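In what follows, structures are represented as structure tokens.
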Structure 1
Amino acid sequence: MQYPIKLHQIRAFVEVSRRGSIRAAARELGLSQPGLTKAIRELEEGLGAALLLRTSHGVTLTESGRAFEQHAHLILEELRRARENVEQLNGVLRGQIVMGASATVARTLLPQVVGRFRRELPNVKLRVIEGQLSSMVAGLRDGELDFSINTVSSGVLDNDLEALPLFSKPFVVVMRRDHPKSGARRLSELIDCDWVLPTARSGYYADLADTLERHGFSRDQVSVVCDSFTTSLNLIQHSDMVGAFASEMTAQHGMGELVELTLDDSLPMATFHMIKRRGVPLTPVASQLARLFEFESRGA
């Protein structure tokens, strides 16, 4: 016999899946372990499938559990957004926005936008997750992210996501000022260098990897794959490694010992997009934040 699925059961399942432990999930939710176990059991009965595999080391998700997990996250996020949407439409301007941002956006547009947003809506909490688009897609799809601002490779977005172009920036090769190749004028002169680049799954760095290959580079020349802007710059500063960043990024952040090369065969331009779920409206306060990014991007 199947039973109606209740919200507290979904919350219990999501917390257990996050923590991998019934004890830790019960502590977080303020429930007894028997009470949480009962909620999970009733959810499994309602779905007609086992969701968790209990072991001596904790719990793991079954195949059915993994299938249900994304829907469960989305249900909770949609409920949160629905509640905040109604509150905001009725003049209660509070809630939370979670957005993703590339390293370039985090170090250019973000400070001005956040400053203005905080002045306009001081009671709204903002959480910013920095990373490439490849690390944002899951959060966008399950509703944990309101939107993200990243570069987008051609054809990488499925129909459930949409991308609005905001601004473009040139990218340049960066190395320390006294690097043996600091006088290079062509990409081919850098073919024997060690490179440090972010993961090239999607976005600008996937396009850059294709460009470098067309100039005779091998992907094996990327000695270090690093998704941290600061760590990458530190590696370049203290070694003969080279990298690629948005123009003027190094000078803006006190890295005067690094130099941006002026090459005859320049790197491809990067276009930054605002990515969100297609057909799902943003909450009023998230819409206001998105509008501020659109406004600031006109001068980027």
Structure 2
Amino acid sequence: MADTTFFSWMSYRPHILFHASGDQNDVGHYLPDEKIYRFVFDLWHTSVDDIVAYHQQWKSLRPQHRLFHVVNEFTIGRQVAARGVPVVYAHQNCLLDETVFNIHFDVVRTFDAVYNGRMAEFKRHELLTDVPNSLIIGGIVTWDDSQERFDEVKRMLPHATFTHGEDNQHLISEEVACALSSARVGVCLSAVEGGMYAATEYLLCGLPVVSTPSLGGRDAWFDPRFTRVVPPRPDAVAAAVQELIDLDLDPRFVRNETMSRMVEHRRVFCDAVQEIYLAEEIGRDFTRDFYTNFRNKGGNWRYSKDVLEGFNPA
């Protein structure tokens, strides 16, 4: 999978590309050196120094490109901006499709907690050992899922229910949303990762959230009225899950408050692109373009070399 990355063209006139950063597989390697606006986000928590180094590297490799770094963590963004790098603080999760991740009132909430995460050690499934009735979404689906880890998680959580009883089962987003609605609380247990789409998917489906302290930016969506951040201990996670269950929160309240934050992050993102439209004297409203061409997460995983499909050089 080293030759794939996440990207989409937001505009061909002017050329505006939204994509994940990469190394050898970065889509920038396949682009000509002409004026292309690139909105770059990181799939993993990235240091200020690394973001600045990435920016400087591409200024050297493609002098005509205009890079904007879309960050999930406000403090990271502020420090990057202080070093002269253009930054847009618009969390990647604002690009989730709220019509897909919605409350399913017809689904009975039979599980105390749900964890949607791939089978990798950094996800720390073991912190769910004190939650007696949990749903685990994830199995051997992508190249970075580990069969050894999957087997280990099933041994650690003998009372859990697994959506992926068999390997290579794939759930589409609508099926994930339905599964989330069968639980009362969503959990986020990693110490470090990226923006963690699942954290916001829980909230859009009306689930309160229990999280451990983390780097990567998922806490941008947390509200103390319906989230708890607890030490990385099984007893602390279980206690917080039970506390949120006992609060019996209205899922519509959780979703509506999350949507308010999502709209604000989208506004920041759209305003940044609209400034390019104005500078290029493009008589269009990017907010309208954004919603007309909207797709879940803002793009797709594709072969990096395919970035030139539909591209017309200036």
Structure 3
Amino acid sequence: MEIQNILVTSRMYKELEGIIEREDKRGKTFRYVDEKNINDEDLKWADAYMSFYPVENFAFHQMKWVHSLGAGVDRYVKLDSWKDDVILTRTVCSFGARMSEYCLSYMLSELQYHVAFQKAQREKKWEPLEPVLLSSQKVVIYGTGEIGQSIAEMLKRFGVQVTGVSRSGKSNQHFHQVVATGDEASHVKQADWIINTLPLTPETNRMFNAEWMNILQGAYFINVGRGATVDTVSLIEAINTRRIKKAFLDVFEVEPLPQSDMLWEHENIVITPHISAVTTPEEAVACFFDTLDRIEADKPLENKVDLNRGY
């Protein structure tokens, strides 16, 4: 497959332009346009489209390839006009390492009582608390793909017992064990930490609901997957009743999170603005060019999205 005309947009299209123009030796024609200014002529011109999301007026026309600048592709998958011959790929870079460090930072903060000691310091109180060893923890990770594996691999180095949950339940070397979705209740019940890395699909939409949360017995919950996988009303209720000890949320159904959202106010919810796995312009361009070269050489694509599965 030959790709010639490439339309580049996103909030960082200017940064991408600088890197692409400096590094590209392939003779391709690029067009860099602000998301707000893309028109139908731009879309008709393009063989390939590169952005975090499809613009509001998106249409395929003659496109052969769509490349997501992020790992999440749910907005692309929702498009109802996909052609069989259009390829969808996603950016694969340091997401696994970044999300692993994000999760580890909050786990250690809780187990080492950072918040409690900061409070005691402000009040000038000497109140010893015995830190909890990370190796004593049991963690359940939903999603055994690249990101879930990266988190599991890191935690195993610290002696953490890690169980993965996936559609198939197929074993994976980075986890002590993997169970199929629907068979994880006993593991969730014993877990100290639940980490969600799942993409948004019809199957995972509101997957973490009241019924699921009723299984929990005081675990911490970290969401670095997708916001809409969680029923937030049920989440707040589970925290209020101590079935969930504390929640760390980096992704939300609506982003930016509206100021009126009740999640902001809860003392046992930590909110971060979707920063657990940022896409840097340099990594984005490197992944894009690698994918472009593979497409034109008809080589296998490890970052190709299965439109039926949604990831």
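Each value in this text was obtained by applying a stated rule to the coordinates, not by laboratory testing. In this text, all values refer to a predicted model and were calculated from it rather than measured experimentally. Cβ atoms are built from the backbone, for glycine too; each structure is taken alone.
Summary table below
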| item | result |
| --- | --- |
| Computed 1.7 for distance in nm of label points 7 Å out along Cα→Cβ at positions 81 and 113 - originating structure among 1, 2, 3 | 1 |
| Structure from which 1.05 was derived, Rg/Rh (Cα atoms, Kirkwood Rh), for residues 25-160 alone, options 1, 2, 3 | 1 |
| Which of 1, 2, 3 leads on Rg/Rh (Cα atoms, Kirkwood Rh), largest value | 1 |
| Per distance in nm of label points 7 Å out along Cα→Cβ at positions 129 and 201, the highest-valued of structures 1, 2, 3 | 3 |
